[in-house]
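K.L.:
Below, each structure is written out as structure tokens.
Please treat every number below as a calculation from the coordinates, not as lab data. Being a predicted model, the structure only gives us computed values, none of them experimental. Cβ atoms are built from the backbone, for glycine too; each structure is taken alone.
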Structure P
Amino acid sequence: MAQTLSEQILSHAADREVYAGDLTVARVDRVMTIDSIAPEVIDVLSKQLHVDRVPYPERCALFVDHVAPASNLATAEGQIRARRFVTEQGIRAFYDVGKGICHQLMIEEKLVLPGMLAIGSDSHSTTYGAIAAFGTGMGTTDIALAFATGHTWLRVPETVRIDLIGALAPYVDAKDVILHLLGRLKADGFTYQAVEFHGAHHFSLASRMTLCSMTTELGAKAGIVPPDDLTRSHAPVPDWLTVQEGANYLDRLTVDLSTIEPLVACPPHVDDVRPARELGAVRVDQVLIGTCTNGRLQDLQAAAAILKGKQIAGHVRLIVIPASHRVLQEAVADGTLSILLAAGATVGTPGCGPCIGRHMGVLGAGEVCFSTSNRNFAGRMGSPQAQIYLGSPQTAAATALNGFITDPRTV
């Protein structure tokens, strides 16, 4: 019987054929946690599971990225515990302050590969579907159990197939595609479902990461782009992982890329999506370009192309945070960073920082931020009285330039 990509990957991990609706115990190829969750994972391992040694340290990874560098004493002490833990356990996949955001590094460092089952203590672990892996986020106890046993359990999700047709217009980004889906289907549109993006062969790896990352905002368990030549250029694809004719999809949708325009998610709901051209009355105080959703070189280059030779509005703070140290180096090498700095940007340490309202750009009451991140609920970036609008790097750059939300096609 033909299988979806998720069913194939989970069958391989379970060593038996599984299909949507089945409960299964599966081998985890990579389990990761982050600085803000690691102390809790360590406590569960030692106090509840009574595990002194993780059996498969080569499958584990730990990242200091969410509050990097540490912003206060409690955070610093938690990061010390994480550093001691990886040393004691012999976990070699450890990335400390400044290396970058976990999801970027998982793919960039090839810690997750096509056909793998990878779970993480961050909900945007769905990003790994960009290279045809099954990535999903889980809670502290489930992550600790995977550290302790090398396995996890889950229900195999139903799959929705999305067929992308046509081509994106200039100044329209993969971020606009996912915002289109959010506006069309709402935040619960794919609850506990896997999403397969077909027709994405002309999307870069960076764009695929954006798509798969924000399937989380649609409620999805995983988002996956079928493997193709681009995937193979990044890493080998298992022979058994392929699109199978006759696979059972819960639903099948078509998105005509040529009809999509620059879009914005309005606070406090990620699925309140409107065209950027309708929001010119919204004045902003801060613009953030970065995060696991849009902090890659492609994103910084897109912003720099709009800002080159220009100055951001006087009342705007433009914060640029590359997704990894490698992205930062590349942006320095090709002149992208110089363009952004000349336009008035401030550059932060690669990591999550202001996206989660912890440091490097926390919002005060009454402030408005335009961000390339993935969530805009009240209090996400600081004060519950602040407002967050979400959009693409192109829309963010145009907005920083004018000081109010701007359709990038107009600049």
Structure Q
Amino acid sequence: MNRKWMFLFLMLTGLALTSGCWGKKELTDIALVSALGIDKNEEGRYVGTIQIINPGNVAGGLQGGGGGQAPSITTYSATGDNMVEMSRRASTKISRRLYYAHTNLVVINEELAKEEGITKIFDAFDRDPEFRTTATIIIAHDTKAADILKTLTGVDKIPANKVIKTLKFTEQRWGEHMEVSIQEGIKDLVSPGKEPVITGFRVNGNAEQGKKLENVQQSALEAILQADGLAVFKDGKLVDWFQGETARGVTWILDKIQGTDININWEGEQEAIAYQVIRQKTKVSANMKNGQPKISIHVRAEGDIGEVMVPVDLTVPSVLFNIEKTLEKEIQKEINHAIQRAQKNQSDIFGFGEAVHRSNPKAWKKLKQDWNNVHFPQLKADVTVEAFVRRTGLRNKPYFSNMESNQ
């Protein structure tokens, strides 16, 4: 009997200790921050642009295009000598407490990333227990971070979600961009064998018109947010931009290609055959030879023929073999261009130093101090590519081959 009373006493005591909600936050007292943009003014102070969700307008939203509707987000700006001061100064303009737990996008100004770098900014995010370091980070290319956050978007009601979804989709389909979180950026910053690389975004069109509700009340938007290049960093500062095939060369090496399209020349015709990559795997290894590091890169790509603009019979094994060899050379060229450009910048964005560290920790101790400036620019990389055509589509021979033969 005593045991039962003791058990009941412990249950009631535990219930009393765990009851209550000491850390509650009323929804009417907080402002949900969806994105944060960081610029710098002429006085050298941080200018933060805070994108806040208007919950009532997200539900009803911008669908229908009525003239009396309100935008789904509101933006506020505040200045400060550091990130904390900037955020607290915003309280003079906002009637609610800024809540950063749902912030999933951070935009950093290009000039700020060049002149000051991203190290101090990342420290503020990493130190804040409320801010999630899984938030995506982008660089505002040829535009202000504020302009990106203030641009209203047509399909996705919240601009921050539009940017993140665009980044994910273009990473899956195009292969020249990749999603990077603050956590991944910090990891690359502290690693002596790898430098950060971050996707850029720009406002394409009339930036001022993009801030108005009329921008999303028409079929052809006057301002859209578009992914634009890869920002290359060294010692925490932006040093170069990679575009096009050079940017794709980076994603090949980093094993980030989920899907892309490669056009090759055929029988004198430029970009005559389109090859769609459906799966890919890249392996990077390192070894020491005569006291010098050497990198080996092996790429295996599989894909389908997406389009043919010249008469070619894809049932002939030798034709497919030659297409595969041409594809291998094209991929190899993109990778080599990316490596050469990075070596010119003296910035190991590929993690070759980490590969050397894994393979030979003892040798890495001697190399890591001058890796970016001395050893990486002189590094020899052996690139091997295997490309396979798995399917040729619903037609092995273009229909216009018969048209030309009948003429």
Structure R
Amino acid sequence: MIKTERLYLRDPYTTEFEASILERLETEEGRALVFPRTYFYPESGGQPYDLGSIDDIPVTRVIETPEHKVLHFVERFPESDRVLCRIDGRRRRDHMQQHSGQHILSAAFVKEAGANTTSFHLGAASSTIDLDKSSLTEERIARAEEAANDAVRKALPIRSHFVAPSEAQALDLRKPAPDAETLRIVEVEGFDNQACCGTHPRSTAEVGPIVVRGAERFKQGTRVEFLCGDRALADYRATVSRIRSLANVLSSTEADLVPTAERREEERKAMGKELDRIRRELLLFQVEDWMSDSADGKLLVKVVPDVGPAELRSAATALTGKPGRVVLLGSIEGGRAHLVFGCSESVEADMGALLKSAAPLVEGRGGGSTRMAQGGGPRTEGLPAALEKAASLVRR
């Protein structure tokens, strides 16, 4: 049985090599090449696969089969059986930083919070670990982040070696070792031991800063989002750029950005309230003219464009202040149909019952008193029919 020798396990820094093609496979997923040995990393253990080229033909995916063959998927087969392989070095470096940073951060959470990592995902923009504790305070998370960065500052050696399962039992592994004939142990000297087949640098210093970007409750534990190395630096630069741009927009210094934004938000809310007041007053100046739409000056049925239920209610209250009137008002605002029905004190009618009869036509509901009721629903196209039904009941 052919097994591909995985050279990246001992040397993750080589990104250019020559290889002989053993097999050219036509699979359901596409064309794939098999080499006797490779530096290309196949997707495994939460770490994505390497990208690159084979004789300048793009490599689109790398996987390992259950038979331990590494398949290199390509857009087309190369002409030669001896090929030049190039790995995307920037992507490889990024994955080494994120994966090693995960080892360090996971060990730090064990030390500082007694929280074990249950899963790891290395994403294109950020990475996450899931911890088995749900009650992690911000202080505990900050202490784990600091412990992880302390390990980075010390430039601890990172070594890997292969052991038999019986030997692994004697090691202080952070997680139980999986079943295998041999195990590869990745050791962060004096800080962490973990069975792993990923790519890792020689020193924690190469991982760069480890930054926790956020944490949230997830299932029965906590999901922690983090960035390492070049990603953390890029995120810092982008954040600083956004802060400076925002400070410029708000005419504020960076130090005063938060109080300036809070003050602007209070001003915006106050202006919004004043605008609502002005709109209501303007609406009330118009409402008496609406009665000219009524055939008898007593029953008004009207759709008022672009106003909310509060404005409709104010209008209905103003109109029914005079005797002998029934007003059936509707509007569409915020993607919903709104209904407000009102009547004067001298009118013997039940606006609450009237609304309950009409509201199903807008797939909604509502209620109120005999003099004033309001409601609505999501079926905006049913608004005219709802008003007409209410009007017919009033006329009857």
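K.L.:
For which of the structures P, Q, R does the calculation of mean projected area of the Cα convex hull in nm² return 18.6?
P.N.:
Label of the originating structure: P.
K.L.:
Same structure again: Output the label of whichever structure in P, Q, R has the greatest value of distance in nm of label points 7 Å out along Cα→Cβ at positions 129 and 337.
P.N.:
Going through P, Q, R one by one, distance in nm of label points 7 Å out along Cα→Cβ at positions 129 and 337 is largest in R.
K.L.:
Here is a follow-up. One of P, Q, R was used to compute relative contact order in percent (Cα under 8 Å, 6 or more apart), and the result was 9. Which label is that?
P.N.:
R
K.L.:
Also: Can you say which of P, Q, R returns 59 when percent of Cα pairs over 18 Å apart, for residues 169-240 alone is computed?
P.N.:
R
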